[in-house]
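*Asks:* Once you scroll down, you'll see the structures, which are given as structure tokens.
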Structure 1
Amino acid sequence: MPESLKELVELVIGFLMLISGWMLSFLIVLEILPKNFILTLLAYALSLMGLALALHGFTGILILRIKRGKKG
């Protein structure tokens, strides 16, 4: 499965970015972290980029599996 390693790495990194954005938002809501525009923007950007990266990795894995299924 070396050809899908890139997609798997994208999926994992995207998932970690998504979770960290959610955790940052959660800490801001619980007022553990101060309400700051920069932190809020960072949480939003992490969530959005993580979702996009994870979806890109997931669709890449699906495309590779579909291509592999047509060959066999």
Structure 2
Amino acid sequence: MAEEQANIVRRGQQFVKDVWEELKKVNWTTRAQLVQATKVVIISSAVLGVYLGIVDVIFSAMLKWFLEKPM
């Protein structure tokens, strides 16, 4: 039983060591790249929001006109 627990501890330590080595290989973005990407996301979201808002207003007006049209 004690040997089993020691094996689990060794495997856990090896796992953490392997993860740390892999994290050293990662090409992390710079702060400037992160700020630029954040701006792109915010601006894209705003543009898409405005576009969808305009489409919603147009379709709402068309639906209202269609439903209120006398038959």
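*Asks:* Comparing 1, 2, where is distance in nm of label points 7 Å out along Cα→Cβ at positions 10 and 50 highest?
*Replies:* Sorting by distance in nm of label points 7 Å out along Cα→Cβ at positions 10 and 50 in descending order puts 2 first.
*Asks:* Matching task: 4, 18, 20, 16, 12, 9, 8, 5, 4, 2, 1, 0 is the computed value of P(r) over Cα pairs in 5 Å bins from 0, in percent. Pick the structure from 1, 2.
*Replies:* Going through each structure in turn, the value belongs to 1.
Only the coordinates and a few stated rules stand behind these numbers; no lab work does. As the structure is a prediction and not an experimental result, all values here were calculated from the model. Cβ atoms are built from the backbone, for glycine too; each structure is taken alone.
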